[in-house]
Structure I
Amino acid sequence: MTFEIDYLALAPELVVAGTIIAALLLDLFLTRSKKYWVAVLSVVGVAGGLVPIVYMLAEGGTRSMFDGSYVVDEFALILKIVFLVSGYLVLLMSVSYIEADRYYQGEYYFLLLSSILGSLVMSSSRDLIVLFIGLELTTGPLFLLAGWRKGDAKSNEASLKFFILGVLSTAILLYGMSLLFGLTGSVEFTAIAAAIPDLVSEPALALSVLFLIVGFAFKASAVPFHFWAPDTYEGAPTPVAAYLSVNSKAAGFVAMLIVMYTALPGISEVWAPALWVLAALSMTVGNLSALRQGNIVRLLAYSSIAQAGFMLVPFAAAAVAGSDLAQAFSATVVYLVIYALMNLGAFAVVIAGARRTGSGDIDDWAGLGQKDPVLGLLTALFFLSLAGIPPLAGWYAKFVMFASVIEAGGISTLVLAAIAAVNSVIAFYYYARVIKAVWLDTPSEELLARPGREYAGSIKLTLAISMGLTIAIGIYPTFATYFGEASRVIATGGG
């Protein structure tokens, strides 16, 4: 194996790693009144990681290291942009939230930055070892972040439940990887794909694929591996819940996408039916459960489970029908990009709304639009986008998903499309329920009497960025299409 290092290819990871070390050291020397500089450094460092990515995208080409185990191609760069931008928005949300909380600890930024670094590593992984390291570095710090409010029983429960189930899923995932290595004699995806045709009749191969799917499905909170998500989202600090709903979920999807389509394309008949079932169950169970929620964070938790099902639809449809994998890649990545933007915007609204009303319950948000019209409009904007209503970005996510399924053809894919259509209607109902409470319900005397509270500049910036991109993509979807087109390189055998 050759160990030549391309420092430009590793520049985003090096920038974030340097920010992690600097943030940890800075926190040691600053007094409590100046700790906000740790947050500022973290935000600037993550934004700085985008600079070499833009340069590499402009330059083009594929950079490969460690005998192909670590690849930086257009697909990897696009995913790194998604992870860095979503991490940047979560850090902006965290600034006022954590600073104002009595549980402030400088290690918060160290752990969150470490998770972002893991997602960058995973984006370029092309063997099982690098993939596992990146995936666990992404999710490992979240066990601690979920329980950050140490004096809160719900936060403690969230962390403990997430940790126990997370360790179990990691063990299952690692066992599946070890079986796959034992059967093929390699950890590199290209070598595994080459060895698979001679192992199709091996029962252990199907078992290893099953274990891999279970491990990835837990990270993506797909049904029936979703039980940790609602309680963890509710108990965790809201910025952490936002991060879980986007980066952690995206990590599971990216890992599944890379492994299934680069290491295991020759046995799609084994994993395709499983993905079909996961997609159908996640959409249905997630949406039906969301109908019963009275807390907005729990509603968004079940919404994210349903959205995981929608994201799985192109995967499953293309694999079951044996159609164009590149189209499925494109649809999934477009959906993921749009979902990240509008869901982070929704969580930023939750932070601002809870600050305004003193509650996260939907009933307590009654008449919020009368008290704060701007916040009411933002609530409507992000929740309508999540429902897929034009001209907001969510409509295009749904469009590319359904287009991918219809293009795949076949009875099973049309059934999946029908399930997705029904679930889209169900989702609209509970998203509209929040909007109804904000704009049509009568505000309580307590809400009208509450003094107006100014939002932190970081929350305003988060809302402005999310709102701007959600509207821009809805009106001009070519921007999101670029992300999907870039992902085709791996689906067609590149990278």
Structure II
Amino acid sequence: MAYASFREFLDSLDQAGELIKVSEPLATELEITALADLEMKQPGGGRALLIEKPTVNGVESQFPLAINTLGSFKRMALSFQAESIQAVAEELGSLMKAKPPTGAREAIKLLGTALELRHAKPKMVRSGACQEVVHRFDEGSEEVPIASECPSLLDIPILKCWPEDGGRFITLPCVVTKDPDTGERNVGMYRIQIYDSQTTGMHWQLQKVGARHGKRYYENGTRMPVSIFVGGDPAYPFCATAPLPDGLDEFLLAGYLRKKSVELVKCLTNDLEVPANADFVIEGYVDPTEPLRQEGPFGDHTGYYTLKEPYPVFHVTAITHRKKAVYPATIVGIPPMEDFYIGAASVQLFLPIFQMNFPEIVDIALPAEGVFHNLVFVSIKKTYPMQAYKIMHGLWGMGQMMFTKYFVIVDEDVDVHDTSQVLFRLCANTDPKRDSIVTKGPADVLDHATDAIGMGSKMGFDATRKLPGEGFQRPWPPIIKMDPVVTEKIEKIWSELSR
């Protein structure tokens, strides 16, 4: 069931009518972004694009470029080889809620679940397609001339997305690091700015796991191994952005989702491991003794440019790739973009985990306008006073939910994926002074609106019906609803009139 290569995933999209092949040469400088932005703004996220002849500084690249491959709910489901994201979420939810069996039938069912989980653990292999072509830059290695089959960073069709960007950026990288104390692996996604053929920026934000790993290397003054890969199974970039607990290996989640162990190969110039079926691998290190370097500007998922800030420098020691590699990319900017669908799928998959901590939660939505965590809608089964505030404070303490600027909590009968319904309840059910709260906490370092980087204020709105214990002394009115018998009759008449 797992995709053996990124090309295999593209073939699946093509067969499903979800891929547009573009044969006309398009520049990696702005032109591909302009086309992708138009496609992403289409209803439902448009279709994926395969740019067959991307050009770098006017020269046609040997590598095609794919973009918007995860930019719809249908393509996200296809990336999991599932009928729908909901089906994957229900499967994961049943796993989370598994209980000890009370009979033979339940024992057999639980055994089946255990057999499915045997694929979660990654396994090492001796070689992989990701190392079919090798170009080493590390000290002491014999230099290989840069030929068409052995690219430097400057030969890969890496995008300059927006006019004021500080350069080209790898926008869909999976960055592999390890905790120097525990050996625990992390796969994160941090944008990579290309400085020259052998150095890049490493934009791991303050609160990210990669930054925490880096801090330990900076404290002990030893060179930090880092590897970056792109392509391979589409589950990889999804897992790199998933809100997993610190210390839980993203390759475990990938193995579970693809129902096949992730096969890993050892890198050639450091001690990290990467998927054998990746398209490109960029190996290297960060030197803690080296000064930080200005990184940016970058047209970000906030819809604004993030300005220059100092970040570590990543030095390339090797680039390896498949012989017929495809370069996967994405762009971010004013929503909706491809990242909206990735984020929405992540919330849907991990909703059962939120519900384990807060069983009153019915659903959670991150509307596109909130660019991920700026705005979060939550519906709950409210049974006691101040329950909405309990949910706000609880979620502010869970992983990347700490970055949420605005929470709107509504009753269980509201579809939080319908922004119109939520705004109606927000305006109808709240008194601004009584039903809002302002607090302080960590902020996304990409948030340009905060007074200081990485910290700011948050606001929560209780848009649920009010109970007497919340200081509300008047009768709460019922919402207007038509008699269901009348509705059923009129809907039949309406269907006849609509023909």
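If you work out distance in nm of label points 7 Å out along Cα→Cβ at positions 123 and 235 for I, II, which one comes out largest? Result for distance in nm of label points 7 Å out along Cα→Cβ at positions 123 and 235 over I, II: largest is I. If Cα extents along the principal axes in Å, for residues 339-418 alone comes out at 36, 25, 21 when worked out from the coordinates, which of I, II was used? Source structure for this number: II. When helix-only ellipticity at 222 nm (-39500 (n - 2.57) for each DSSP H run of 4 or more, over all residues; to 500) is computed for each of I, II, the one that comes out at -24500 is I. A value of 0.40 for FRET efficiency 1/(1 + (r/R0)^6) of positions 75 and 363 (r between Cβ atoms, R0 = 41 Å, to 0.05), calculated from one of I, II, originates in structure I. Taking Rg/Rh (Cα atoms, Kirkwood Rh) as the measure, the highest value among I, II is held by II.
Since every read-out is calculated from the coordinates, none of them should be taken as a lab result. Since we're looking at a predicted model, the values are computed, not measured. Cβ atoms are built from the backbone, for glycine too; each structure is taken alone.
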